[in-house]
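Listed next: structures, encoded as structure tokens.
All of the numbers you see were taken from the coordinates with simple rules; none came from a lab. As the structure is a computational prediction, the values presented were derived from the model and not from experiment. Cβ atoms are built from the backbone, for glycine too; each structure is taken alone.
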Structure P
Amino acid sequence: MLRRPLRVPRRLAGAPALAALLALAPVQREAPPRPAAGTETLVEPPVLTSRNGVLRAELRVELVRTQLGGRPVTLRTYDGRYLPPTLRLRPGDTLRLRLLNAIEQSTNVHYHGLNVSPRRNSDDVFLHIRPGEAFEYEVVIPRDHPPGLFWYHSHAHTLSEYQVMSGMSGALIVEGLLDPLPELRGVRERVLLLKDIQVAHGDTVPRDIDSNAGTTRTVNGLVAPTIAIQPGETQLWRIGNIGADIFYRLRLDGHSFHLLARDGNRQSALVAHEALMLPPGARVEVLVRGGPTGVYQLRTLGYDTGQMGDQYPEVALATLVSQGSARTPIALPATLPPVVDLRTRPVTRRREIVFTESADGKTFFIDGKPFDPDRVDMETTLGALEEWTVRNDSEEDHVFHIHQLDYQVVENDGQPVPFTGYQDVKSVSPRGRIKLLIPFTNPVIPGTFVYHCHILSHEDNGMMATIVVRP
């Protein structure tokens with residue numbers, strides 16, 4: 001359904017102005033070179049890696065004309081790439097990222113899933129970097145930060161859906177996921193980033209995105225790439241839904257996904273799944289063992305988000321080709337490092353959060369109020385362990401996400417959820433509810449940040465609220 005962004009007050013924070021306004025005209029870019037002939041056509045984005053504890057990077061937000069899925073498109077991008085660089089750091093590192101804004105809109109960067117400070121110059125989503133300005137981010141990764149797949153993307157309120165749909169999202173990896181698992185040393189790693197794009201009115205992403213319209217799904221910016229594996233070979237797939245609105249219900253024909261981590265959190269046990277749900281913003285890290293010689297499809301299965309929501313058909317995302325000499329399968333880990341079950345700890349406070357929307361599906365609310373960046377909706381104290389019941393009083397799915405920390409899902413629609421670990425996005429079914437344990441215990445998180453629906457059209461149109469964590 002068509003959802004038009006609301007015009008709400010913006011809170012501007014001045015980054016130093018550039019000496020001259022950066023050019024706003026689109027840059028003409030050639031389509032990326034086609035992979036060399038052969039079975040594998042999957043191409044991963046470039047990588048920027050920290051050195052001596054620091055990752056220094058500069059990204060230019062710019063308009064670019066290029067080709068995607070065989071057709072010309074004009075995109076808003078980081079450094080002219082629909083898939084910008086993957087940032088790779090280790091716990092204890094510092095990310096120093098200079099962002100230069102050369103588009104006609106304000107923007108910023110959110111480091112989704114990182115347990116880092118919400119204050120300036122770190123992960124401050126209240127910041128708006130205006131056209132022609134630059135800003136220097138300094139994000140310190142705690143030494144005890146969980147390893148795994150995270151991502152960075154625009155979080156400029158009222159513009160986040162449009163900018164992310166246009167290409168402003170990329171991967172961020174905190175190293176060390178396999179360090180305590182020597183049996184997995186040397187397995188091949190894949191980064192599979194799922195995005196979709198709508199193109200209308202020539203070659204541009206529409207300003208008013210219709211989330212129920214046809215869309216082109218891509219893997220690493222490619223339509224239906226081919227992935228190679230040997231029979232019996234084990235690979236680590238880091239899969240991220242880094243698009244704006246859409247759900248993925250993944251299935252790999254003839255194979256199981258052995259779930260190692262969710263949303264950058266290593267699980268308490270390795271569990272095989274025939275299908276995995278990835279709502280917007282979700283990530284999984286799975287082990288895949290190559291099946292007998294043959295061709296298999298990686299699919300996203302059909303999904304219906306409800307009467308007021310969207311209906312997504314089944315789509316083949318990629319082809320897995322199992323070929324070559326068979327390998328002797330390695331033994332998968334029998335145990336994983338322990339994870340604390342928060343149900344063993346005392347709850348300090350219980351709250352209820354309610355998601356609702358207007359009858360026409362254009363305005364969205366948390367606890368009856370649309371987002372106001374200058375209003376504090378909730379306060380808590382560092383050290384609290386809170387139990388939140390998130391209730392969805394609407395006829396479509398919503399996706400709960402809170403910044404700066406992770407939570408444990410303990411109930412889904414009244415049914416207990418077995419403990420497997422933590423996550424940072426969880427869908428709430430129409431007229432359903434989830435119960436979460438949220439630990440406000442990390443000493444880096446005091447400050448003001450947000451919780452919201454991670455369907456970005458819903459967030460842009462009001463379904464977001466602020467929370468202050470007091471020291």
Structure Q
Amino acid sequence: MKQAIRRSKLSYLLSIFLLTSTCSSIVSADEKRAYAKASDELLMAKTDEIIKQYTDPGWFSGSVVIFKGDSVIYDKSFGFADLEKKIKNTSTTKTRIGSINKHFTETLIMQKVQSGKISLDDTLAKFELGFPKDIAEKITVRHLLKHTSGFADIFNNEYYKTYRSLKTIDDKLPLLLSKPLVSEPGKKFNYSNYGYIVLGAILEKLEKKSFQLIINDNILNVINAENTQYALTENVTDKAKSYQFTSIGKKIDRTSRLENLTPDGGMYSTPYDLALFYSKLFYSNELLNDQSKAIMKSNYKKLAKPWSEFLNSDKTKVAYYGGGPGVSAAVEVLIKDKFMVIALANTDGVVAERISQRVIEVHQGKRYKKVMLPLGLFAIKLLEKKGDAYFVENAKREFSQAGYDDFTARPLKFTARPLNKLGYALINNNQLEQAISVFIVNSKIFPENPNTFDSLADAYEKAENKPQALLNYQKALSLDSNFESAKQAILRLKS
């Protein structure tokens with residue numbers, strides 16, 4: 001295993017060295033000055049400082065690797081890939097990367113555009129995937145790439161009922177095949193995982209083979225990404241389990257309940273393999289030529305400026321994120337600086353990108369944004385430290401002083417959802433009194449939200465406090481006369 005690790009790192013460094021050598025003609029004196037915005041020593045110290053604020057509460061578990069030119073200047077891992085077996089994370093642990101998959105899919109599509117096999121303005125009608133004619137003739141490949149196809153996202157009731165059985169593109173494609181669009185193609189941005197499943201279906205139709213073989217043949221084998229697997233979770237070896245970080249700071253293993261991967265997300269990789277992919281993509285023509293990269297970086301506009309302008313601009317930054325239950329992944333690259341931060345977490349709450357964004361700020365000589373716990377976690381810590389009475393009386397002020405919100409501002413910076421989730425997490429943990437305290441605070445902060453009173457009433461009912469339950473169900477109904485759960489609860493309690 002140690003030899004494999006050394007080979008992986010050596011191959012990466014050799015690759016970067018060759019790439020930066022071939023690109024040396026475009027390195028200017030200005031770039032060299034910008035390159036040293038933060039010393040390596042300061043950057044490493046600040047990165048440790050940032051990460052500690054996420055590991056101390058148990059939130060971050062995973063790896064962070066920083067690449068600068070032809071060097072790896074930071075490589076540290078935290079927490080466990082498998083809590084039960086006490087297997088620690090390493091930078092060679094395969095970790096789920098979520099929607100970062102989409103960039104691999106984009107690259108495969110642009111390879112087909114580059115070879116002339118398809119055009120960005122080809123419509124779905126050309127590929128005969130089974131869509132109704134009026135839809136197929138309006139949606140283009142460009143629309144799918146830009147999330148302007150008009151497709152809804154895939155997460156509907158039918159999907160949630162069957163998602164564990166949906167294992168291929170052919171399994172998922174029928175879900176929205178005959179459904180109406182949510183907007184006119186090309187008119188509005190609607191983030192759609194389904195659109196990228198359709199892109200995968202196009203590739204399979206063109207190549208007449210599975211997406212797994214397509215990505216292996218055209219990307220992973222080309223760059224020798226030996227630790228990246230496009231495979232169902234149960235078939236991935238040496239992987240990190242995915243842990244959902246709950247509102248009360250516990251970790252729940254979600255690995256067996258993860259969605260099955262398709263071209264929109266779900267692949268497993270490592271920081272070194274992702275670095276290989278992005279270095280080969282941005283600093284060589286092994287995967288795409290310069291024109292294709294410029295089109296991609298221009299968000300598929302019909303007129304794109306030359307790639308050389310992106311390559312030499314201090315403003316050119318690319319950031320790709322992935323997330324889901326037990327999953328958080330981030331890749332951020334400052335193209336001109338040849339500076340790359342990759343954070344892969346086997347916990348969620350977008351913790352990887354919270355880290356990567358702050359590391360980028362340090363590199364640029366800025367003061368990084370204050371690290372803040374999720375509101376639910378801050379609230380439970382306050383509740384445990386100060387007790388129910390103090391919490392009910394002072395939580396709103398404490399939240400404001402900690403920077404979670406300016407309660408004079410509208411709209412508020414956060415919604416009622418975090419505290420509502422915390423309240424139900426406490427109920428599930430048999431902490432009814434604390435749950436009631438949380439719901440009371442939530443109803444104080446959001447006095448016009450009927451759901452806050454409905455949740456408070458539910459907790460009172462579970463605590464067998466019928467008068468208070470009835471009072472708060474009635475309050476919910478007074479705010480929304482169509483609030484069905486409150487109606488049913490009132491009838492139940494009165495009977």
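Figure out for me which of the structures P, Q the number 43 belongs to, where percent of Cα pairs over 22 Å apart, for residues 60-203 alone was derived from the coordinates.
P
So if we calculate percent of Cα pairs over 34 Å apart for every structure here (P, Q), which label has the highest result?
Structure Q comes out on top.
State the single structure among P, Q that was used to calculate helix-only ellipticity at 222 nm (-39500 (n - 2.57) for each DSSP H run of 4 or more, over all residues; to 500), giving -14000.
Structure Q accounts for this read-out.
Looking at distance in nm of label points 7 Å out along Cα→Cβ at positions 76 and 132, point out which structure of P, Q has the largest value.
Q
Out of P, Q, which one gives 4.3 for distance in nm of label points 7 Å out along Cα→Cβ at positions 92 and 196 as computed from the coordinates? Walk me through the intermediate numbers first.
On the way: P: 4.3; Q: 2.8.
So the calculation was done on P.
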